[in-house]
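Alright, structures below, take your time with them.
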Structure 1
Amino acid sequence: MANQQPSSGNPRVDVAYRRKKSAEEMRYQIVSFTLMIFLTIVAFVAVGYEGFSGWFTVPFILLLAVVQVIFQLYYFMHMSHKGHEAPALFLYSGVVVGAVTILAFTTIIWW
């Protein structure tokens, strides 16, 4: 019921609404895909450029990877839509558990 399309009783209005929403969604996905391709090219350039040290390149690539994961979740997996609160909760919980685990192992190894 949460994903039910609004119905005005007029088929022409409903079709126009769905077309408008589909076009808007497709535009978001194309922009997101283009940005992800651009970020991938930037990552390759950062690795290939001799002037950057490994201390800059590795965190920079990890930052680009996090940005791409956010784009993947919100635009390609439709996590920005209504009705996806439970899967979002599980994904965020997994991120928190993973971050705490990495922090714990890093702390154990380095200190």
Structure 2
Amino acid sequence: MGRREISMTPAAAEAARLLGLQIRLARHDKRWSAAELADRAGVSQRTVLSIEAGKPTPSIGNVLNVAALAGVELFAMSDPLELALARRRAEDRLALLPALVRKLDDKDDDGDYDF
């Protein structure tokens, strides 16, 4: 059985292409070949080229590793401490949310939705 095709929303596809282009530009600025970046990231050259092409198949871990190694600023923050603080703020916010989200039933007795 082959790999299932990954369907992306237009916004997600555009973001993947943009990140791929940023990685390629950063790699060229460092004067690294795709093979050199792949070696540093511990992935194949094909994976690096797939990431740079904005393909949806590389794992998120590989994409973020390659981006960080190339020097692409993630989440508009280049300082690791700043990233950690942003992650902590997000975790604190999530801690305030209820543990379960219950879907509300907006149907009337007759089965029609009430808006």
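A short reminder: the numbers here are calculations on the coordinates, not readings from a lab. None of the values given here were measured: they were computed from a predicted structure. Cβ atoms are built from the backbone, for glycine too; each structure is taken alone.
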- To which of 1, 2 does the computed value 22 (relative contact order in percent (Cα under 8 Å, 6 or more apart)) belong? 2
- Can you say which of 1, 2 returns 65, 34, 9 when Cα extents along the principal axes in Å is computed? 1
- Task: Work out which structure the value -17000 belongs to, where helix-only ellipticity at 222 nm (-39500 (n - 2.57) for each DSSP H run of 4 or more, over all residues; to 500) was derived from one of 1, 2.
- Result: 2
- Note on the structure: Taking distance in nm of label points 7 Å out along Cα→Cβ at positions 69 and 101 for each of 1, 2, the highest value is that of structure 2
